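Read the figures in this text as sums done on the coordinates, not as results from a lab. As the structure is a computational prediction, the values presented were derived from the model and not from experiment. Cβ atoms are built from the backbone, for glycine too; each structure is taken alone.
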Structure P
Amino acid sequence: MKKKNPLFELFMKFVMVVVIYTVRVYLLVAYRPKIEYVGETVKSPRLKTPSVIIANHTSMIDPLMMLAIFFHKKSIVVAKDQVEDPHFSWALTRVKCVIPCDRFNLDTEWALLAKRELEKGNNVIIFPEGKCRYDGLLNEFKTGFAFLARSTGAPVLSVGLEGVYKIGRRTRVVVGEPEKIERVKGIPSSKHLAERSEYFRQKVWTLKQKALGVAEPPVLPVAAETPSEQIPTLVAMRTKEQSSKCCPPGQAGDDNRGNA
């Protein structure tokens, strides 16, 4: 194993501090998040009680925005494969607030690390879907956050992200009321955790619709009945949109017919 150069590591830590503050300022200025608190307990991102913060995931900017908003006393659960990705590892491995989680295999180490963060007074940000979803629905919520909240007694703070990021346009964020997961005797069953996860999934859905400005939110099917995201269809739609922007209307139509 190659020995790390202490001077280089010190320099990189300084670089990361500069990067973190620069990115935060950029996000807050470029997207000017408009935060709405719908409960009575939480009226500021500076939470009085260490909490498990969960949110929907519709954009790769979501984690950065959540870190920018809940900037003080925070940590965030990040997919281990992304932490190990050479494109991101140079930064993610040097940020203390990152908790790696293996989303493809059984992993309990992340929960121990997250528990320590809560014990130190830090919040833990989690995206229970485990990945982005672009068709407007929500993926199944993994039960890890529910287990963490139940085992530590930390409240769960649900956040609905609009997920629209355009420079100069205010992105909307709706923060709900913190809620504890009731304890049960012994180790909680998978059914109990699944029920709590679905409950918070529906809660985040409602907050997301509020962030989107939907007066009468549509009903979100339970996770087992939610259709899988049709990635090829979304890619085709985006390709078609790009074609129509790059080519004259007639030419774009001819290209589409030729490919059919």
Structure Q
Amino acid sequence: MTTQTRDFLVPHLMTLPPHRVMIRMIEARLFAETAPDLPEPILDVGSGDGTFAEIAFPGKVIYGIDPIISDTHEAYGRNVYQGLSVADGKDLPFPNEIFAAAFSNCVLEHVVPLRETLSETYRTLKPGAPFVASVVGGRFPSQLLGTKILNALGFDGMRYGRWFNKVSVHVNMLSRDEWSALFREIGFEVESCRPYFSDRALELFDLSHYLAAPSLITRKLLGRWIIAAPFTINWLWEPILRPIYDAPTPADAPYYFFILRKPSK
């Protein structure tokens, strides 16, 4: 795997609110480490607004699919993708074995139906093609700050965790072993699984959602998270987020980064 030294914290501070920055900066680094070794063309399963691919995979030949029309329209304006389709994951508009690689960034935990989407991804990949995917794990709700505070006060903190999952549309909350088993059932080889984003970082992630509430208004009214990047107060978050960005890989975590591969014939 190719080593890279790009900094992904500052570019995200210029485009996203802090709660999104702190997770996306780490994911961008993880995916970018694989980027030089990913053959093209590449399928982006859940391309969203295209921000992530623009930062993590510049210059790559990528085809994106996403079911949300507005996000796909925004992604089109970024000129990142060779092609974009508004499509459901269970019925990808591509022939068999056309892509040399695929990636999916924190999408699969939201997807229904999950197995069909993974099977379709598998179908469109060439034999030997890698599939790189980040997912939310089953530990996520129990490690939220709100969950821990309520538990400490003698309440059922998991009520908060279940509410947060519902708001976040997390429908596939699997453990590391469960994700691995599912990928293997579909036919993928699991080459590696790397936990990322520590429990302590998740506490700040939870809290920062509420601090970033004004950015939701900006997003709704203007279609972007940050009004004027050079003047954003996000700069104040840089020294807070830098230790999270530079932290070593935890033994276990609320998120997992998988490198999978479709077996060669």
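In terms of distance in nm of label points 7 Å out along Cα→Cβ at positions 57 and 89, which of structures P, Q is highest? Once distance in nm of label points 7 Å out along Cα→Cβ at positions 57 and 89 is tallied for P, Q, the winner is P. For which of P, Q does helix-only ellipticity at 222 nm (-39500 (n - 2.57) for each DSSP H run of 4 or more, over all residues; to 500), calculated from the coordinates, equal -12000? The correct label is Q. Computing mean count of other Cβ atoms within 10 Å over residues 17-24 across structures P, Q gives 12.8 for structure P. Could you tell me which structure in P, Q was used to calculate semi-axes √(5λ) of the Cα gyration tensor in Å as 28, 23, 18? Answer for the origin of the read-out: Q.
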